[in-house]
Structures are given as C-alpha cells and as structure tokens.
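Below are structures written as structure tokens.
Bear in mind that the values in this text are calculations on the coordinates, not laboratory data. Just so you know, these numbers come straight off a predicted model, no measurement behind them. Cβ atoms are built from the backbone, for glycine too; each structure is taken alone.
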Structure 1
C-alpha cells in the first residue's frame with residue numbers, strides 16, 4: 001500500500017543553510033510551495049507567504065573577514081513588514097567562510113520560479129537605502145574631517161599632517177561616492193532562470 005501524495009502546501013521545494021557570522025546562529029531558509037520560512041535550531045523565526053511578497057532585493061556586499069572572496073551576494077525577500085535574507089557565503093567558524101554561490105544561485109532561481117505568476121513583485125538590484133546611508137554618512141564625515149585637517153595643516157605649515165588629511169579626504173570622499181544614495185534599479189528575474 002502506498003502513502004497518499006503530499007499536498008502542495010506541505011512540500012518543500014528547496015532549502016538553504018545560512019550563517020552570516022560566527023556570532024549568529026545557523027539558520028535554515030526553506031522554500032515551500034506557498035511560502036518562505038526562516039528557522040534557527042528548529043524554531044520558526046519568520047514566515048512570508050508568496051502572496052504577501054512585495055520585494056526581492058539583490059545586493060553585492062563585502063565578504064566577512066577571512067573570506068577568500070572579496071564580495072558576497074545578499075538576497076532579501078520582503079513582505080508584510082518582514083524580511084528574510086540569505087547570502088552566497090556561509091560562516092563556518094572564526095575567519096572561515098564557505099563560498100556557496102552555486103547553491104545560492106539555484107535557491108534564488110527557485111524563488112523566482114515560485115513568484116513568476118506575480119506581476120506586482122518588485123525585483124531590485126542594490127543595497128537598501130538604510131544600509132547605504134549607514135556607509136555613506138561615516139564616509140562623508142571622514143572625507144570632510146580629512147579635508148578640514150589637510151586645510152588646517154597646510155595653513156599651519158605641517159606638510160606631513162596635510163598629506164595624512166588629504167589621504168583621509170580622498171578615501172572618505174571616494175567611499176561616500178560609492179555608497180551615495182541612488183534610486184532603486186530594477187532587474188529582470190527571468191535572467192536567473
């Protein structure tokens with residue numbers, strides 16, 4: 001005698017393990033036929049039904065310290081004031097990272113396929129505005145402080161101090177330009193199919 005088939009609501013489509021730091025618990029991101037869930041140590045943390053998804057955001061962000069890769073991809077799925085995020089790298093311990101870009105890409109493709117009938121989901125490329133501001137404002141302050149130090153040092157005849165201020169001004173200014181707040185850029189989810 002065979003067991004009855006599982007209903008589509010209870011079938012798991014894909015799973016991805018995620019851990020962004022040695023200090024955070026390992027999380028499991030589960031893609032069901034009708035929802036996305038985040039759990040840690042067997043406890044459900046967040047759930048977003050596909051009908052509630054408003055946005056899928058992809059961003060390239062710096063990797064953790066000790067990673068052999070300079071950057072990682074972060075995906076954030078948002079809806080109903082909840083966000084479930086996961087990344088292409090997995091923390092395996094202090095200064096130990098595993099590049100899981102292949103598993104991340106398959107999981108992302110499955111999410112896009114699960115949402116392909118929805119026409120009102122926004123697919124956005126780039127870090128959220130709050131994350132950009134957290135990087136932009138300190139960079140701008142460093143750049144302005146460096147420029148002020150360089151100007152003061154030049155007027156005081158301190159050439160070495162002026163050069164240090166100039167280095168801070170250039171580094172801070174460049175970082176502020178990289179992280180400047182910009183309008184959201186949409187992407188086509190079909191290119192991940």
Structure 2
C-alpha cells in the first residue's frame with residue numbers, strides 16, 4: 001500500500017506539532033518544578049523567621065523580670081516584632097520590592113534584638129539565669145538557621161531564574177506567566193568592616 005503525497009505531508013505536520021507540544025510541555029513542567037523549589041525554599045525562610053519571632057515574647061518576659069530594665073529597649077523589640085509580623089509575602093509575588101520590605105522588617109527585628117543584648121550586658125544577674133541563657137542560645141541557633149535558609153533560597157531562585165532566562169525558555173515563560181524571583185541581599189553598609197576603637 002502506497003501513501004499519497006497528501007497523507008505524508010499530514011503525518012509530518014502532525015508529527016512536528018506533537019514534537020512542539022511535547023517540547024513546550026517539558027519547558028512548562030521544568031519551570032513549574034523549579035518554581036515550586038523556590039516556593040519551598042521561601043516557606044523554609046519564613047519558618048525560621050517565625051521561630052525567631054516566636055522566641056521574642058519569652059525573651060521579653062524574661063528580661064521584664066529584672067528591676068529597672070530599660071523599658072524603651074523592650075518596647076523597641078516588641079514594635080519591631082509587630083512590624084515584622086505585619087509584612088506578608090505571597091510566594092508567587094517574590095519581586096524585588098516585596099522582598100525588600102520583608103527584609104527591612106526583619107532587619108528591624110535583628111537590630112532591636114542586638115540593642116537588647118547590648119543592654120543586657122549591664123545586668124549580670126539576668127545573664128546568669130538559666131532561662132535567659134537558653135533563650136539566647138536558641139536565638140543564636142535560629143540566626144544561624146536564617147542564614148542557611150536564606151542561602152538555600154537564593155540558590156533555588158538562581159536556578160529558577162537561570163532556567164527562566166535561557167532561550168527558548170524565556171519565550172514560553174512570559175506567555176505562561178512565569179516571572180523572575182528576587183534574591184536576598186546583604187544589608188546596606190554590610191560591605192564596610194566595622195571600626196574597632198580602644
């Protein structure tokens with residue numbers, strides 16, 4: 001049985017269309033997989049930041065027990081925590097602006113906790129309590145986890161963004177609604193070493 005020229009052309013066209021659909025589906029599926037990796041990394045970042053925020057009320061209550069402790073310092077910590085909890089980010093909208101707002105709020109918490117720890121140095125009886133020591137150790141461990149999870153998030157975002165921007169993926173990504181993800185950046189001024197004076 002001999003196929004007519006029309007049938008051969010139809011088979012070739014259908015074959016090319018099926019290959020294009022398969023190729024586009026593969027690109028879409030890889031983009032979805034990489035985006036879900038970024039979303040999971042973001043959830044881990046939020047988790048460790050939430051752990052830090054959950055430790056703050058215990059820390060504040062422990063410090064409140066010391067007579068004459070600077071109320072202004074405690075108020076600054078509580079306000080920074082409240083501001084940080086009010087900044088919510090949808091993982092689908094991890095753009096530069098929203099991530100910067102989140103980072104600024106979290107930097108405020110870090111700064112307030114840092115000031116609190118400096119003030120605590122004036123109260124040896126507080127530093128000697130087991131409860132405070134345990135909370136301080138938990139905060140230090142959480143800060144380390146935050147650093148690790150931020151790094152993992154940046155790695156996931158970098159893999160996603162690289163795949164997204166490669167040709168021909170970039171053509172399909174825009175049509176399918178995939179957007180570039182933002183990265184965590186170092187705090188402003190972090191590039192300068194602190195000056196130590198004696």
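Match the computed value -11000 of helix-only ellipticity at 222 nm (-39500 (n - 2.57) for each DSSP H run of 4 or more, over all residues; to 500) to one of the structures 1, 2, and report its label.
Numbers: 1: -11000; 2: -26500.
The value was obtained from structure 1.
With percent of Cα pairs over 31 Å apart coming out at 42, pick the structure among 1, 2 it was computed from.
Value 42 for percent of Cα pairs over 31 Å apart corresponds to 2 out of 1, 2.
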32 is what came out when relative contact order in percent (Cα under 8 Å, 6 or more apart) was calculated for one structure; which of 1, 2 is it?
-> 2
With distance in nm of label points 7 Å out along Cα→Cβ at positions 18 and 170 computed per structure, which member of 1, 2 shows the largest figure?
-> 1
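Out of 1, 2, choose the structure whose coordinates give FRET efficiency 1/(1 + (r/R0)^6) of positions 82 and 122 (r between Cβ atoms, R0 = 25 Å, to 0.05) equal to 0.45 when calculated.
Details: 1: 0.95; 2: 0.45.
Source structure for this number: 2.
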